[in-house]
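I've put the structures underneath this note.
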Structure 1
Amino acid sequence: MIYDTIIIGSGPAGLTAAIYAQRSEIKTVVLEKAPMSGGQVINTYEVDNYPGTPGISGFDLSMQFREHTEKLGTVFVNGEVKKFHIEDDIKVLTLEDGEEYRAKTIIIATGGVPRHLNVEGEEKYSGLGISYCATCDGAFFKNKVAAVVGGGDVAVEDAIFLSRVCKKVYIIHRRDEFRASKGNVSKLKAQANIEFVLDSVVEKINGNDIVDSIEIKNVKNEQTTTLDVDGVFIAVGYIPNTAIYKEIINTDEAGYIIADETCETNIPGVFAAGDVRTKKLRQIVTATADGASAVTAVEHYLNTL
């Protein structure tokens, strides 16, 4: 079977693309390697900036997206794409089990994975006090001391969430100002049990069987300090899931697929939507907008064939 389009990934961009594709009667299948739709949003404790749903959890919002697509009859296949190539303008995707899927167009909406600090102790204690998802693992640190590393919205939201369950939370950022939105920073400053450790980076993560402390260095005076913590939550950005596409599709230095608001890449019939493409703002609302734009571009492309 040759589909009109294959959507790779079922986060907000992929699910929105599926909704628009179904409504346009485009023969579509969604490939998703994770056991559950939603992408990174599913790990967000509270979403307060998506229109019409103030205070909704990331999990609930993701489930609403998924339910909407299912009501329209979207076909989902669980499996990770391992190979991608083009045969006579047909895009061929091979899953980990060897099964091939073919389509006239594809929409890459694969998002990204958390970026690591790459410091001593990080790999050793991953899952043993180190986490990349506060909403997933925060409950394990009730009445304990945690550190959050990062200065963007995810890090700030993680610190706020952890302050509700932890005895104390350190937030460590390499600069003296946060990249997060002013609203989130105001909420952060309102939490009495959060201590700011600015102009600082983590040098080492220590422990025996589990994490028990971290060593941080002030980037201005180079003074090193040890903080006793029970857990470390790392939120320093994401690496786009584009490795298997780089040989064919143009990406920037960070690995994001180069595409503008039309979501068109340098390869005819290949589109990129959501956090995986080059853009200045990566939010749920921009991901859903990409999903709609990508399908519009797909329709235009199919009409030219």
Structure 2
Amino acid sequence: MTTEIATGPAATVPPWKPGRASRPTGRSVLRATAKHLGLVLLAVVMLYPVLWMVVSSLRPNDEIFRSPGLVLDHLRVQNYADGWTALASPFGHYLVNSAIVVLGCILGNLMSCSMAAYAFARLEFTGKRWWFAVMLGTIMLPVHVIIVPQYILFSQLGWVNTVLPLIVPKVLATDAFFVFLMVQFIRRLPRELDEAARIDGCGHPRIFLRIVLPLMKPALATTTIFTFIWTWNDFFSQLIYLTDPQMYTVPVALRSFVDATSTTSWGSLFAMSVLSILPIFLAFLFGQRYLVRGIATTGGK
């Protein structure tokens, strides 16, 4: 039996035109417009407190809480100059203190968490699964539970009123979230790279430094950004360990503007608050693509 292929005008297939199938309808355009308008309104609602703070930093002190709007009746730029010199030291001194703490925490997390993650992902040792479960369990442990024994320990070491209680724990890989993040990233790297390096005579230190660490840039960038944001905004730990006004960081210094026994200079407080969120804004602005890439590439093995 033979099968004949139909030819001729009846078998001619009309050419496919992409524009005909992908042409948007009026309903889809209306739906997309409504979705974008909803997102814009949601963004305005979320950004309103920040915008109000920026506007209030330019208002006279007696007009800040009189109107919740964003329209300026009187412009007062002097709030920034007054806030910069309102405390015992210029506000730049507290910015430098925060920068020192943030830099130490970033370096500590990058060094310790990456090494701990390599050990959990590539090494084989007794109780590996159990220790990994314990490490994950510390993520659910609130900092308020361990703050008292930590304070007693650091007080006996003479570290209170120094930056050591804020930086040294980071060197010991106490941030289990970043360890878990890097473990997931390393597990996605092919083990053939390790085997090829081991054939060339590399041990675990050289494999970690020469092979694994250069490939961990997205995870390291994510750790850097998160550590910067969390440490810069940390108020509780810095309030506990830093009691000398000369050691104050930005969050603790901002608290000094609020005085329960006298009139609070809200204009100066909001002005310095605007300056304090600028580093956070810049870190997120320039590190957003690394942040998304680092989280997206650690979702599976």
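Worth pointing out:
- When mean count of other Cβ atoms within 10 Å over residues 95-102 is computed for each of 1, 2, the one that comes out at 18.9 is 2.
- Identity of the structure behind -0.57, -0.89, -0.98, -1.29 (criterion: log10 I(q)/I(0) by the Debye sum over Cα atoms at q = 0.08, 0.11, 0.12, 0.16 Å⁻¹, calculated), options 1, 2: 2
- Once mean count of other Cβ atoms within 10 Å over residues 127-134 is evaluated on every structure in 1, 2, the highest one turns out to be 1.
- Among 1, 2, which structure scores highest (criterion: relative contact order in percent (Cα under 8 Å, 6 or more apart)): 2
- Top of 1, 2 by mean count of other Cβ atoms within 10 Å over residues 71-78, largest first: 1
- Given 22.8 for mean count of other Cβ atoms within 10 Å over residues 143-150, calculated: source structure among 1, 2: 1
- At a computed 0.25 (FRET efficiency 1/(1 + (r/R0)^6) of positions 135 and 247 (r between Cβ atoms, R0 = 30 Å, to 0.05)), which of 1, 2: 1
- Each of 1, 2 could give helix-only ellipticity at 222 nm (-39500 (n - 2.57) for each DSSP H run of 4 or more, over all residues; to 500), but the derived value -7000 comes from 1.
- The maximum of FRET efficiency 1/(1 + (r/R0)^6) of positions 55 and 159 (r between Cβ atoms, R0 = 35 Å, to 0.05) over structures 1, 2, that is, the highest value, falls on 1.
Laboratory data are not the source of any read-out in this text; all were calculated from the coordinates shown. The structure presented is a predicted model; accordingly, all values stated were derived computationally and were not measured. Cβ atoms are built from the backbone, for glycine too; each structure is taken alone.
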